[in-house]
Structure I
Amino acid sequence: MKVFIGHGTTILCNVRIGDYAVIGAGSVVTCDVPPYAVYAGNPARFVKTAEAFQKQHINGCERHPTIDRPWREIKELRGNEWDKLRSQLKDTYGYIIRKKKDEL
């Protein structure tokens, strides 16, 4: 079983989470979550299918800035590099692109 459960999520007893489901951070899951579904909230409710969620983020990567650095490096940025990143992300959001080990 492969699922994504966001930080701080509470799942009540006897609740079943289907394969490839996504549970938003801080959610309280009170009922079964079907496979390939995205749930979030308190109580957690259906948001969209996992397929729609995936398409949304693929489109986001194509339309928004991508940052080709690991998070640990981004949080250490200072001065001009930090200002450049802030200007790229002004009034929008971006994606951190993590390279596969064989691409390093």
Structure II
Amino acid sequence: MNRRFRSAVYVESLHRDGDHGVHSFMIDCGPDWRTMMEGRGQRKLSDMLVTHAHFDHIGGLPEWADACRWLGEKGRLYAPAEVLEQIVRQYRGLADRWT
């Protein structure tokens, strides 16, 4: 079966500055975010980069915000200023769950 997910890329990088472990982040957070993370067997993701504010790129942000809340973390959301403004307008009340 060919299962495709909308607009999300998971990136892992090894630390090279002496820090141990793997740093992971996601580029875009489509509405299939939770299903994709469950498929990976992963619950924690603290960094998110959003390229633009179309629904297929931000539709999973409410679920990501809930996951951060349940884990007792504040996620870090990165995006161009105009994209952040649009996300805050669209998802009022969630902005306090990320920095």
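None of the figures in this text is laboratory data; all of them are computed from the coordinates on show. Note that the structure is a prediction, hence the values are computed from the model and not measured. Cβ atoms are built from the backbone, for glycine too; each structure is taken alone.
If you work out relative contact order in percent (Cα under 8 Å, 6 or more apart) for I, II, which one comes out largest?
Largest value of relative contact order in percent (Cα under 8 Å, 6 or more apart): II.
Taking distance in nm of label points 7 Å out along Cα→Cβ at positions 69 and 85 as the criterion, which structure among I, II has the greatest value?
Details: I: 0.5; II: 2.7.
Largest calculated value belongs to II.
Given 3, 13, 24, 26, 18, 10, 6, 2, 0 as the derived value for P(r) over Cα pairs in 5 Å bins from 0, in percent, which of the supplied structures I, II does it correspond to?
So the calculation was done on II.
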